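No value in this document is a laboratory result; all are computed from the given coordinates. Given the structure is predicted, the values throughout are model-derived calculations rather than measurements. Cβ atoms are built from the backbone, for glycine too; each structure is taken alone.
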Structure 1
């Protein structure tokens, strides 16, 4: 039984967050969980999700605003009218991070409305997830009273609960990428969020490390990975969380091949 309600997958661009997020969603569905894949306010890979039979929660900024204001004003029609007023858009754009707060609040409302729902959030980048986490802290300092205060408390309560939130930081098997992942982990912890889980993605070492006669470029890559594993073992303990490289070209096939590896991460 999975007890987390929201999984946030983050890491540097090009690390494989989307493939990993889809594999995690697919695995949870295979275990009978009610789960939705979300790409925050970005366009999701719709055709890939369709081919994998993965349900998508698409949240557009304007629609999230409409829902948020509709709840506050107790009228969806009135909320739709307010967001069309130029002054409101100007105010919304003046306050940095307000869009993050509204969309994150929308996600949390989905979870509160359905106690069985799990959301896998495919975060656009490591910088994005830091901005997301910093937003609630900054707004908590700015706003002392008013309708936002209750929402900030609600968001904080859920996202800072280790029984609800799990953040996974993906990194490629190089020392530089590992250090970047550790730095991101440190920053997230400093914001009082549950400690993330670091996962090495696209690893050749555990599948090919014992093979002889490999091409020179693969031998070099495996040596670099071995440095990562040895450094991790010396300083942090055994590196237990890794996803192997998959020798497939199509994204759908890669997702399906790495899906079984999700079990060890939960």
Structure 2
């Protein structure tokens, strides 16, 4: 059967090291360390759980979740990121759609998408050679109503069950991307709520899925910003790993990047 052999989560923002040289170096090294750990696992598929930033989805029919089903993805190239094509895993992605639908979880198919920095910053660090088939799994954090943390936990559990029933010996790594606290294009931009970040990280590292799922989007928006809603991608990854806890790789409150930057490795439950 298939197996989730690794699970991780990290922020998907980068900024200039100017004035924050030591902090930025710790962030860069932490991200690279996560990349090394993922490559060492030799995954057949890398599921990148992230958010889109008004580049691929419209207000007309906001789905809670969407999965990239293309054979090849052509990145948007925002933030000056490389636009080299990314191999997809369409059979895995379409299978997830069917499996999730049978479990009552709504995921939309997204074939004609250009992944933006939400997917491409982590993917560029983890797999710069573009050698691992990737499946972008999007969590709506932009259009109301966003899926709740409880729904994101459910999606992660469905993803875990889906992988476990796959034929053969597919090795799958799940990478949640986004957060932590940050405000984008709204009052409070540049603010970081470090105590809130640390409280959420404590739940992640303890594998406390119940506490994570009990969080409320309105509360997150108020105290951690609209960018804080991206922790829902972390919740998907934590649930996919089975809620077995984890190890902190890095955390830095980076006001010049306007983001609480973090990265963790999640233990995968047996």
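Of structures 1, 2, which gives 2.1 when distance in nm of label points 7 Å out along Cα→Cβ at positions 34 and 162 is computed from the coordinates?
Of the options listed, only 2 reproduces it.
Match the computed value 37, 20, 16 of semi-axes √(5λ) of the Cα gyration tensor in Å to one of the structures 1, 2, and report its label.
The read-out comes from structure 1.
Where does the value 3.1 come from, among 1, 2, when distance in nm of label points 7 Å out along Cα→Cβ at positions 18 and 154 is the thing being computed?
Going label by label, the one that fits is 1.
Given that distance in nm of label points 7 Å out along Cα→Cβ at positions 66 and 186, derived from a single structure, equals 4.5, which label among 1, 2 identifies that structure?
The read-out was computed on structure 1.
Figure out for me which of the structures 1, 2 the number 31 belongs to, where relative contact order in percent (Cα under 8 Å, 6 or more apart) was derived from the coordinates.
2
Can you spot which of 1, 2 the value 4.6 was calculated from, given it is mean projected area of the Cα convex hull in nm², for residues 170-233 alone?
Only one of 1, 2 returns 4.6 for mean projected area of the Cα convex hull in nm², for residues 170-233 alone, namely 1.
I have -11000 for helix-only ellipticity at 222 nm (-39500 (n - 2.57) for each DSSP H run of 4 or more, over all residues; to 500), calculated from one of the structures 1, 2. Which structure is it?
2
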